[in-house]
1. Compare distance in nm of label points 7 Å out along Cα→Cβ at positions 3 and 19 across structures I, II and report the one with the greatest value.
2. Determine which structure produced the value 0.99 for Rg/Rh (Cα atoms, Kirkwood Rh), calculated from the coordinates; the candidates are I, II.
3. Name the one structure among I, II that FRET efficiency 1/(1 + (r/R0)^6) of positions 59 and 107 (r between Cβ atoms, R0 = 35 Å, to 0.05) of 0.35 was derived from.
4. Among I, II, considering only relative contact order in percent (Cα under 8 Å, 6 or more apart), which has the greatest calculated value?
5. For distance in nm of label points 7 Å out along Cα→Cβ at positions 27 and 51, which of I, II scores largest?
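Values quoted throughout were computed directly from the atomic coordinates according to the rules given, and no laboratory measurement underlies them. Every value quoted in this text rests on a predicted model; they were computed, and no experiment measured them. Cβ atoms are built from the backbone, for glycine too; each structure is taken alone.
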Structure I
Amino acid sequence: MGALKITARDAPTGPVLEIAGELDCTNAAELPDLLTTIPLQPGQRIVLDLAGLEFCDSSGVSALIAARNLAGAAQADVVLAAVPAHTLRVLRIVGLDEIFSFHPDSDAATRPRPWRRHRALPRCV
């Protein structure tokens, strides 16, 4: 297994963090620490691309939650992309599939949300 490597890039919807290697008790704090250095704007979507993630322990899961909380404080959103099956299983067991959105890859996660036209409310006279 490899050491943690986080690569950041910009997308139209917000930052994409490609996380590779091991996200564990020895390095999990790097993820939220990095997020504190990235200026987040309300409405942005931060994508955590986990395609290269080899291992994630409970500290890694806590780091994902911390990332979500940091984004939420900035009124931004966090989504997970390309989550490996072994990590997805753990996230489902602990119920995090209820708070995270999952995408098959970072391309799908960075597509702009479709604009929805809201129905006009009836006029009061």
Structure II
Amino acid sequence: MRPHFTGTCLITDDVPGLAAFYAAVLDAEVEGEDPFARVTVPGAVLSFFSTQGIEAMVPGVSAFAASGRFTLEFRVDDVDARHEQARARGLQILKPPTTQPWGRRSVWLRDPDGNIVNLHQEA
């Protein structure tokens, strides 16, 4: 069987805060609590594990880790409505709704740990 992508785990110093951010942005529920929580969306699970928790399991494993060095992408039905919701919540918007030449309309947000969140739809 070929590998099947099931999700991503973000390592963070603030599991409750990061989980709450994604639950709000993705209209989902948080399952679990510190040191491990997750938010499930169609197709994958986004989980959150504390820096202390992962270091207890494998000391030194997060020595070269950095936040804000990647983008998480989520397809949504209405980018403009998501932009308005994010603005109303006071979330940091990096790029307002924009239609790219390749036909994707997207808005970019920054999560509390500095990662880029790309909410997009086909234009």
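1. Working: I: 1.9; II: 2.6.
When distance in nm of label points 7 Å out along Cα→Cβ at positions 3 and 19 is computed for each of I, II, structure II gives the biggest number.
2. Only structure II yields this read-out.
3. Answer by label: II.
4. I
5. Details: I: 1.9; II: 3.4.
When distance in nm of label points 7 Å out along Cα→Cβ at positions 27 and 51 is calculated for I, II, structure II comes out on top.
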